[in-house]
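These notes open a run of structures that come right after.
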Structure I
Amino acid sequence: MALQLERPLCVFDLETTGLLITKDRIVQIAVIKLFEDGHTETFNELVNPGQNIPVEIAAIHGITNEMVAAAPSFQELAPRLLDFIGDSDLAGYNSNKFDIPVLSEELLRCGIDFDLGARHFVDVQNIFHKMEQRTLAAAYKFYCGKQIENAHNALYDTLATLEVLQAQTEKYTDLDNNIASLAKFSTVGTQKNADFAGRLSFDDNQEVCYNFGKHKGKTVAQVLKLEPGYYGWMLEADFPLNTKQVLRKEMERLKTANANHQIEDKLELLKNKFKKP
């Protein structure tokens, strides 16, 4: 059963200098763009991260400092990458927890706002874990009958991920194969994240809530009254730029809403003051 696409789907994978979203940088990005008619285009680039690639990390993905020394920086690649992705939906393996937050972080460092609500995100790992509970290598073997020969190369992993996603829609006939449904199915939990890293979420009233720590489940507005300094602490602490950006926007929204409410109260007072007896 072929994937149902309303717009192109970009399956992508990143290799990085490590696993810390706020600190580590991309060293390779590979994207396979699947179009509605079934043909594909590929974007595959090494990236100079501007920082050291630890030996133990290079041993995993095979990308050394020497290999990226002459490569463009992410900032140099960003315009061409975004032009390639366009308005496509995105898919990857463990992408909701890692690749998308890292990509968002890199874009925000370049001053580019990557809109969370503008597209669907399909996490092939989450589909696999809900169905079979395995790794990418096992998923490739299980769904495609193939062995991964070159694991931790971004382009190879991206190709394997696309094949697994296509095979999943063939195997699970009860799994809706349109991207919006797959994105919803591959999301872990019932809450919708407000940021890429899942530190903030939306409640049933679409209010932004904290999704971790002592204030988990409380709205930003509630915490502002309970502990006003918590907002400032988050802006200074080691949270992803996207998380801080969403938090700032929510605070601006609350400030505007409060100002409008005060204006309405003053107008009501004036109306009552000059009301004829």
Structure II
Amino acid sequence: MKRPSFTIKDVFTIIVIFVAAVIMAFNIKSFVRTAGLYPGGANGLTILIQHMSETRLGISLSFTVVNLLINSIPIYIGFRYVGKKFTFYSLLMILVSGIITDLIPGIVITEDILLISIFGGLINGAAISMCLRAGATFGGTDIIAIFLSERKGVDAFSYVLGFNALILAAAGILFGWDKALYSIIFQYASTMTIRLLYRKFQRSTLFIVTTKPKEVSDAIYSTSKHGATILEGEGSFGHCERNVVYSVVDRPQVKHVLRAVKDVDPAAFINEMRTEKLAGNFYQKPEE
């Protein structure tokens, strides 16, 4: 039986996982716990369950154990539908961040709850983005968001924000609305940071006016593996024949595609627009 290969990329991914796990654990113990926030997702639900157990039952639960139980279904979805290596790295992230969270002490940086909500959310989003870019997640809603993005062709992190709001509503009913509302600020800052730093599941629509439609279409495909549609048109000013090449590509690929298009037709006129939702046959490189 062929043994699985272990590459430099895998070493880099594991290093990123440990760094992000330390950042996330520090954020939970020094920001989230200090302000009594509930950051949403699996981590937020874990903290909510821990708080309920401590205040209602007087029992202190392990962050690692509760987080693993909550992530059992997303991990199954990841192994079944997203990618085995990707999900393995995500499981490693869940374990490492959970163990570090249980072990390290909390260091109070500031007690200003608004500052914690904003900067804690930024740190949270940056740590999650590090994992996503390296090929892993913190599990929970991140895996579900990637599953929905690949299957439905939408930027699902906005829907995750709505789902997290439901968790925060439960926290507000149980433990007070002030902390729940500040937690929404935390989660919003985190989600916006992820959308800024991680763009794999965001798409752009390109309209390219050109006199070399075949060459432009070939350049798009060779760069991004995405096809294009050639439309016939006429310039309104000079009444000369023009072709419009229409294509949808992944946002991170746009700059490479535009460079390739300009190489084959320096005079091409290009209009890039953000794609909100996509249905149909769209090539998406699967996770490993």
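Tell me which of I, II gives -13500 when you compute helix-only ellipticity at 222 nm (-39500 (n - 2.57) for each DSSP H run of 4 or more, over all residues; to 500).
Values: I: -13500; II: -18500.
Considering all the candidates, the number was obtained from I.
Which of I, II yields 22.2, 87 for Rg and Dmax of the Cα atoms in Å, as computed? The partial results should precede the final answer.
Numbers: I: 22.2, 87; II: 22.6, 80.
Going through each structure in turn, the value belongs to I.
Identify the structure, out of I, II, from whose coordinates log10 I(q)/I(0) by the Debye sum over Cα atoms at q = 0.11, 0.15 Å⁻¹, for residues 33-112 alone was calculated to give -0.34, -0.61.
Values: I: -0.36, -0.67; II: -0.34, -0.61.
Clearly, the read-out refers to II.
Compare distance in nm of label points 7 Å out along Cα→Cβ at positions 89 and 169 across structures I, II and report the one with the greatest value. It would help to have the intermediate numbers written out before the result.
Details: I: 0.8; II: 3.5.
Structure II gives the largest value of distance in nm of label points 7 Å out along Cα→Cβ at positions 89 and 169 among I, II.
Coordinate-derived values only; no laboratory data. As the structure is a computational prediction, the values presented were derived from the model and not from experiment. Cβ atoms are built from the backbone, for glycine too; each structure is taken alone.
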